[in-house]
Structure formats: structure tokens, C-alpha cells
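These are the structures in question, set out in turn.
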Structure P
Amino acid sequence: MRLLSLEVQNYRNIASASLTPGRELTVLCGNNGQGKTNLLEAIWLLTGGKSFRGGKDAELVRRGEPFAVLEASTQRAQKDEQEPDDPTRVRLTIGTPDSPRPGRTASVNGAPPKRAASLAGSFPAVVFDPGHLSLVKGAPEGRRKFLDAALCQLYPGYLTIYRRYVRVLQQKNALLRRSSTAPERPYAEKAALLEVLNKELALQGEAIQQRRRAYLAKLAPLACANYEELSRGAERLTLRYAAQFEPGGLAALLKARQAEELRAGQSLCGPHREDLELLLDGQPARVFASQGQQRSVVLSLKMAEAAAAASITGEHPVLLLDDVLSELDDGRKQYLLTRMREKQTFVTSCDDTAFLKTDGEVYRMNGGVLSKA
């Protein structure tokens with residue numbers, strides 16, 4: 001996948017910008033707070049996903065304006081000796097709550113606008129943001145989201161399974177909360193309702209864990225190889241799925257812990273309680289990893305995510321790397337620069353020194369104004 005061009009109007013602090021990316025590397029340079037990440041975020045919105053920095057749609061529109069507009073031309077990669085596909089024109093509009101068309105809508109090749117989420121799968125991309133360092137030090141929820149988000153992009157059916165699981169889990173937790181605050185309700189009635197919900201949870205939960213395990217079998221070797229090269233063999237990265245149950249065992253686990261869950265007033269077991277353990281030389285990275293090691297671990301995961309997606313779909317995602325070289329030594333920087341070849345990559349940086357000898361396109365961002373370096 002390639003981004004051929006991007007026009008941005010009234011997006012965050014960017015009044016108007018025109019970007020013609022390089023075939024491989026495009027560098028966005030400038031001081032902090034000038035709008036580099038805003039432009040990277042605008043590219044990410046072409047995936048149909050929400051902002052990787054959070055925030056409401058209204059916060060994405062330049063102050064005093066009713067709409068932000070992104071117009072892009074994208075093209076699927078040429079395979080073997082086939083002719084490349086015709087470019088696709090995408091227009092994404094973000095309206096403030098008081099605008100004539102609030103929220104996000106997208107139009108492809110001039111077709112009537114649809115919800116922006118309809119773009120999902122049409123522009124694959126992988127993003128690294130400094131906030132993703134929480135994958136190492138943060139709570140298990142973030143690591144589960146990392147796996148689930150990748151699976152939702154790769155397998156549309158996974159999103160259906162995941163939503164079913166979450167819906168039933170919410171129903172179960174509501175029942176458990178009511179049970180803990182209303183002990184007069186007959187135990188047999190509560191148990192009967194829980195049995196119905198647990199049966200569906202076991203069905204969907206087994207499917208979720210199966211997909212996670214299969215994806216991790218592809219991801220882990222790639223991530224570990226990336227880290228070995230990035231760290232020049234200084235440490236060894238290991239990924240391990242911390243499961244609560246073996247395949248086929250969720251129904252028995254739910255039954256065994258039913259009384260405990262009734263007392264606790266919440267669900268205590270299932271894939272929503274599992275974790276992806278990240279180990280450096282056998283020790284938990286969340287405890288022992290330095291800031292630079294954390295960054296290397298997350299970069300290894302993100303590059304592996306892109307490579308796994310390419311092997312599964314045949315389409316290499318665009319890489320969006322925000323402030324990626326900070327806190328990396330020269331050796332790790334050079335390795336990362338070599339990995340940016342043969343795929344389209346966008347990088348933001350306060351210092352363009354590391355990119356002076358590359359063949360990439362270099363732009364500067366100053367006060368929301370984009371110019372060719």
C-alpha cells in the first residue's frame with residue numbers, strides 16, 4: 001500500500017498543507033508542538049480508525065472552523081509483474097457538533113459519503129507513538145488491545161466474535177453486581193442465568209484465545225528477531241501468552257469459579273483477564289527494562305505487526321513512526337533506518353541529522369505550515 005498524495009485543511013493547527021510522500025521514506029521535521037504528529041495522525045485516519053492520541057472529533061478541527069477535510073490518493077502495491085491498481089481517491093470530512101454534518105464521513109472515488117469506519121481494511125497502516133511505550137510498563141489491558149486491534153484489522157470475523165464476548169461479559173458483570181447487592185434473590189435463579197451466560201462466554205472466549213495464540217505464533221518469532229538485531233544481541237526478547245486456561249478448558253474454569261464470582265460481584269476469568277508477557281533475558285520487561293529498551297521492545301513489536309500483516313494479507317501496511325529515534329543509540333538508529341527501505345514509511349523527528357544521508361523526502365513543519373526541506 002502507498003499514499004500518493006495528501007491534502008489537509010483545517011486539521012488541528014494545520015490550516016492547509018499539501019504532502020507528496022516519497023516512495024519509501026518521508027521525514028517530517030520540526031520542533032515540538034509545530035504539527036508534525038498532527039499530520040501523521042491525519043494519515044492514520046485514512047485507516048478508518050480513531051485517533052491514536054485519543055480525543056473527540058471536534059478536537060481534530062481547527063479552532064473556529066466547522067470542518068476539517070482530508071483528501072488523499074492511495075494505491076495498492078504492484079504484485080509480481082502485474083500492473084498496479086488505479087489510484088483510489090479518498091475524501092474524509094470531520095465536522096464539529098454544530099456543523100451541518102457532524103462527525104466523520106468518508107467518500108471513496110466520489111461515491112456518496114459513508115461513516116469513516118467504512119474505510120477499515122482499505123488503507124492498512126501500523127503506527128508507533130511514544131504513548132505506546134505503555135505496552136511494556138502499562139497494565140495488561142493495553143497489551144490485550146494491541147493483539148485484538150491487530151486481529152480486528154486482519155480478520156473481520158474476529159471483530160464480530162470480540163463484540164459478542166464483550167456484550168455477554170457486560171451482561172454477566174451486571175448480573176453479578178446485582179447478585180452481590182441483592183442477596184435475597186434465590187441462588188438457583190442466579191446460577192441458572194449465569195450458566196446461560198457462561199456457555200456463550202466459553203464459546204466466544206475459546207475463539208478469542210485461539211485467534212490470539214495463532215497470531216502470536218506468527219508475531220513472536222518476528223518480534224524477537226527484530227529485537228535481537230535492534231539490540232545487536234545485547235538482550236533476548238521473549239513473548240509469552242499468559243493464559244488462564246488451556247484450549248478447551250474455559251467452560252470448566254467458569255464453572256469452578258462461579259461461587260467465587262458471585263461473592264466478588266464480578267467476572268474473574270476469561271480472555272479479558274489474560275496477558276501478553278514481554279521478557280528480556282527471562283525477566284519481566286515491565287520491571288527491568290530501561291527507557292531505551294522499552295522503546296526497542298515496542299518498535300520490535302510494531303515492525304513485527306507490519307511484517308505479520310504483510311504475510312497474511314499480501315499487502316504491506318504503511319508505517320507511521322512518531323518520534324521514533326529518541327533515546328536510541330547510534331547503532332539502533334542506523335538499524336532502524338535500514339528497516340525503512342522497500343516499504344513506505346513516515347517518520348517525525350525534531351532533528352533531521354540522522355536522515356541527511358537517506359534518499360527520502362524531507363519536509364519541515366513550523367506553526368502548522370508544511371514546506372519542503
Structure Q
Amino acid sequence: MTRFSFELMNTDGKARRGVIKTPRGEIRTPAFMPVGTAATVKAMMPESVAATGADILLGNTYHLMLRPTAERVQRLGGLHKFMNWEKPILTDSGGFQVMSLAELRKLTEHGVTFRSHIDGSRHEITPERSMEIQKLLGSDIVMAFDECPALPASEERVAESMRLSMRWAQRSRDAFGDRPGHALFGIQQGGVTQELRAESAEALVSIGFDGYAVGGLAVGEGQEAMFGVLDYAPDMLPQDKPRYLMGVGKPDDIVGAVKRGIDMMDCVLPSRSGRTGQAWTRRGQVNIKNARHADDPRPLDEACTCPACRNYSRAYLHHVFRSGEMISGMLLTWHNLHYYQELMQGMRDAIEVDSFDAFEREFHALRAGGDIEPL
């Protein structure tokens with residue numbers, strides 16, 4: 001069996017080009033992971049997600065444990081078979097979703113008890129239970145269970161939360177055990193405080209993980225503060241392991257993160273934006289709801305080869321969105337995911353030939369020019 005491994009192929013400044021090898025296939029890095037919260041990327045067939053160039057998907061432990069339950073998924077052959085996705089899957093630990101249920105949860109050293117947002121039933125997640133759920137799902141990359149406070153928060157609160165997460169990281173490592181072909185990632189916490197980030201990284205490295213995530217960002221601190229943390233946080237983590245920035249983000253967030261040494265990212269933004277009439281293009285964001293598109297026969301992006309751009313006009317996309325047709329969300333989501341994967345491929349190519357700076361300049365220059373002029 002192919003064991004989980006990471007090969008760093010080239011660096012350009014801090015930007016890294018590599019490949020993660022798993023029994024279910026290779027993940028080209030830097031990589032963007034579409035989010036399949038409830039065993040589906042909303043408005044997309046799995047074959048369509050693969051066609052955009054995605055090497056890996058993210059599944060959501062919290063949502064899947066509640067419905068249909070991890071035990072049911074296992075009985076039905078595991079998450080890959082259940083959702084018809086044979087490539088790698090990363091599952092989050094459930095910690096972030098539980099954080100967002102602050103009004104419905106109780107936090108202790110042992111774990112978190114909470115009430116389901118679906119039916120109010122009572123549940124508990126501990127590091128051990130999170131590892132069990134993710135094993136039942138059969139994901140290739142498992143995340144340690146952590147606690148992530150929303151920002152802004154006091155440094156005392158952030159420090160207390162980070163140290164709890166480090167104790168939970170050790171328990172996650174112990175419960176994960178030895179699972180050849182599967183990987184366990186630790187999650188660095190510490191808010192926007194460099195000393196706490198360093199303490200967290202030291203604790204995680206001493207435990208030992210197959211990869212490391214930078215957690216606790218994209219939770220309200222803003223891009224400037226996030227980049228401030230990314231200027232030093234990835235450097236605290238091992239060079240020879242993948243680095244995953246959780247929950248990010250907009251295209252300029254992604255380019256900035258890769259520039260600072262990040263290898264993997266995920267975000268609901270491309271699919272959520274697609275369902276609300278927002279398209280991401282090389283020239284920035286396009287709001288297809290706007291009346292300016294009603295008579296426009298041009299594609300969203302003339303350089304894009306996705307089905308929405310190849311086969312449909314802005315006028316049509318405007319019409320089906322205004323009419324509430326399901327195809328609107330399908331086409332715009334496909335376009336957005338295609339654009340994100342195209343962005344990742346562009347960065348991989350640039351890093352390979354040591355031209356990331358030129359890539360970044362062109363990326364920002366195109367966006368600064370704005371969308372094409374109305375007809």
C-alpha cells in the first residue's frame with residue numbers, strides 16, 4: 001500500500017510546489033479543496049468537481065455525524081463509496097462547527113457537549129470520539145480535535161483555548177493510533193499572538209503529525225491580521241510536511257497564503273457564491289444579478305473553458321438566476337470551482353519555474369482593472 005507522504009518539489013521565495021501521495025491518488029500542491037459539507041459539493045456532481053481539476057474534497061465531521069451518522073456511512077461502504085468520490089477526502093474534526101454553536105454547547109476538559117441544530121438532540125464530541133467518527137467515515141486525512149475561539153478575543157482566552165487544543169491534540173494522536181495510508185494533521189492555534197503560535201507549534205511538533213494546519217484564522221480578524229500571522233506561523237512548522245490553512249478563502253487570500261508558505265486550503269466560498277449569483281473571475285467578482293448583464297451576449301470570462309463560459313452568455317446566466325432556476329447555481333458553482341482550480345494550477349506552474357512574483361503581479365493587475373465594460 002502507498003503510504004501517506006509529502007514531496008517538496010520546488011520553492012520560490014516561501015511559495016512551495018509539492019505533491020502529497022496517498023493510496024487514493026496524488027494531491028498536487030498548492031491545493032484547493034472544495035467543501036462537500038454533507039457528502040456533496042452543493043449543486044455539483046462528483047464527476048463535475050473532478051473535471052474542474054480538484055484532487056481532494058473536504059467532508060464535515062459535525063454534519064455527517066448528525067446526519068446520516070458516521071455509523072451508517074460505514075455500513076454503506078465508507079464516505080468515498082457513499083458519495084461516489086474515489087479521490088482523497090479530508091475530514092475536519094468538528095471543532096469549528098461546535099465553536100459556532102456557542103449558545104448550544106458546554107465546553108470541558110473532556111470534550112464538548114452540544115445540541116443538534118437539526119432536532120435539538122444532545123451529543124458529545126471528545127478527541128477520541130472525533131477520531132472514531134473520522135475512522136468510520138474512512139477519510140484519508142483526519143484532523144485533530146481542537147477548540148477555536150472566534151476573534152476578537154482576549155489574549156488570556158486565546159491562550160487558554162490553545163493549551164486545551166494542545167492537550168486534545170495529544171489525545172487525538174493517541175486515539176488515532178497507527179493507520180497505514182491514512183494521515184493525521186495537528187492544528188496550530190494561538191490567535192494573532194506570535195508567542196502563542198510558537199508555543200502551539202512546539203507542542204504539535206513534539207507530538208508528531210503527518211501534516212500541520214494553521215487554524216484559528218478567517219474567523220473575523222480580517223486579511224491584514226491574517227497575513228500578519230502567516231508571515232511567521234508557517235515557518236514555525238516542519239518544512240517537510242504539508243501546511244494547511246483552514247477555511248480560506250477569497251482568491252487574493254489564497255494567493256497571499258501561498259506566497260507565505262501554505263500548501264492546502266479549503267473554503268465554501270466558490271460554491272456558496274455560485275448559489276447567490278456571484279462569479280469569481282480573473283478580473284475580480286461579477287454579480288450576475290445586475291441589470292447590466294441582461295442583454296450581454298459575452299461569456300463571464302472569455303479566457304475560461306468551464307461549461308458556463310464556453311456555452312452560455314452573461315444574459316442567459318442573468319436570466320436563469322433572476323428566474324430562480326436551479327441551473328443558475330449549477331453553472332456558476334462550476335465556473336467558480338473551475339476558476340479556483342485554474343488559479344492553483346497557475347501558481348503551481350509559476351513556482352516550478354521560479355516566477356511566482358510575476359504571477360502575483362499579473363493576478364493583482366488584472367483584478368485592479370475590474371470587470372469588462374458594459375456593452
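Each value in this text was obtained by applying a stated rule to the coordinates, not by laboratory testing. This structure is a prediction, so every number in the text was calculated from the model and none was measured. Cβ atoms are built from the backbone, for glycine too; each structure is taken alone.
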Of structures P, Q, which gives 0.45 when FRET efficiency 1/(1 + (r/R0)^6) of positions 232 and 328 (r between Cβ atoms, R0 = 41 Å, to 0.05) is computed from the coordinates?
Q
The value 27 for relative contact order in percent (Cα under 8 Å, 6 or more apart), derived from one of P, Q, belongs to structure P
When FRET efficiency 1/(1 + (r/R0)^6) of positions 144 and 192 (r between Cβ atoms, R0 = 25 Å, to 0.05) is compared over structures P, Q, which one is greatest?
Q
Consider the structures P, Q: one of them gives 2.3 for distance in nm of label points 7 Å out along Cα→Cβ at positions 224 and 280 as calculated from the coordinates. Say which.
Q
Structure with the greatest value (metric distance in nm of label points 7 Å out along Cα→Cβ at positions 40 and 240, set P, Q)
Q
Comparison of P, Q by Cα Rg over 2.2 N^0.38 Å - largest value held by
P
